[in-house]
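Below you'll find a set of structures to go through.
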Structure I
Amino acid sequence: MKISKVQYKLVFADATEKVLELHLRADNLTPVAWLPARPPEWAALDNHKCSHCPLSSDKHAYCPAALNLAKLVEECNDLDLLDTVKLVVKTADRVVVVSATVQKALGSFIGLLMATSDCPPASYFRPMARFHLPLANEAETIFRAVTVYATAQLLRREKGKEAASDLSGLFDVYADLEIVNTGISARLKTAALDGTIAKSLMEWDVFSGMFPMRAEEVMDKMRPLFSAYLEK
């Protein structure tokens, strides 16, 4: 089984380090040896279960997204989210070194954890995880999301399935993700764990809610770059 590795190293001002290393199966990006041996109670599926969750507690005792976040909560929830760190992200393809707040660094890692979990609403983001871009800005995230969605419609068309001609389906994907983020935040709050991880999730929640409006604006600004395609 081929394994790909993503390492996030946070280097603090006093030279101490926090290393987060995620091993993923190369074929389907399933995490290897990452899930907790003893899942926390707050991760139980029926604890603040999302309204649109298709999973049953008979087969899934725990929320897949919560399980993927459990280790991060255990190890990083007490960090000061406003601290500035040197973030070093290593993948098989490249090394990225940037200065970032703890909140931004962990927020980027959270996105990777959500996309590689078995949470059905979050599974739409797995192609983005395959081409993970640490600390992607708003325009980069929107462009990658639209590109993935457009590719998915092409693949559906090739399979003889109905394919979308606008972004309304992508807006629904982000609306569903917003519900997941809210559910995870509620779990953490009731477990008195509403610290750094919950606050880092808030950014995802706000972005998900604003996605339709921001996507339209970003893509409108990018239209001139596609002139060669539009003029034929």
Structure II
Amino acid sequence: MTLGKRLLPLLYLPVFLAWYFLLEGRPSENMIVVASPLDALIPFDERWVIAYFAWFPYLLGFIGWLFVKDARPYREIPRLAFLLIVGMTACLIGYTLWPTTQELRPAVYPRPGVLTDVVASLQGFDDPSNVFPSLHVYTSIVVAHCLATSRYVRRAWVRVAAWALCALIAASTCFLKQHSILDAFGAAGLFVVVWGASRAMAAARGRRRIGTDAAAARP
């Protein structure tokens, strides 16, 4: 397989970004408000912005590492691409057909400081829409799963750390009031569905391969 074909999944990125930002800024009057009684039990805490922004090196760093590590065998990139592209597209379709928003952000931030200023800047340009399910959480789960199950990861502590960081990133979306806890649960549910579909497709390919080999072996 040529390098161009191996990098083909990267062409999805501009499609995703164009679609996502096209949905930003829509009037929120007719949107579905996502909320749960559990949200009131989660206090706003600006310190979680550190975990929230850890998502960027976590996602992009892993994608870059895997594209280098798996460039020649090309065994794990297709799985990562399938989980990301199918799940992210499902989110965009959901945002398009059933626009969602949340009303959890504090009117007044409880504590002044540098981290509060960072959160205020984030929420100043980040529209509180397109929230269910959470893309932040979904993509973090995909990275944690692919990293923890990668043949290139030999150390158990790396697998544990992958899921621990995923949990922190997911929690940060709730503590910063970027998302309702329902958005995180929705992302986890979506991952189970997409992961199940990928397993079913892999099993079907395996059965077809066995059938082809058996037919070729017949005299």
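Values in this text are rule-based calculations from the coordinates and carry no lab data. Remember, predicted model here, so these are calculated numbers, not experimental data. Cβ atoms are built from the backbone, for glycine too; each structure is taken alone.
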(message) If semi-axes √(5λ) of the Cα gyration tensor in Å computes to 29, 23, 18, which of I, II did it come from?
(response) I
(message) As an exercise: semi-axes √(5λ) of the Cα gyration tensor in Å, for residues 11-146 alone, calculated from one structure in I, II, equals 29, 20, 13. Which structure is it?
(response) II
(request) Please state which of the structures I, II yields 11.4 when mean count of other Cβ atoms within 10 Å over residues 91-98 is computed from it. (result) I
(request) Determine which structure produced the value 31 for relative contact order in percent (Cα under 8 Å, 6 or more apart), calculated from the coordinates; the candidates are I, II. (result) II
(message) Quick check on the output: -21000 is helix-only ellipticity at 222 nm (-39500 (n - 2.57) for each DSSP H run of 4 or more, over all residues; to 500), derived from one of I, II. Which one produced it?
(response) II
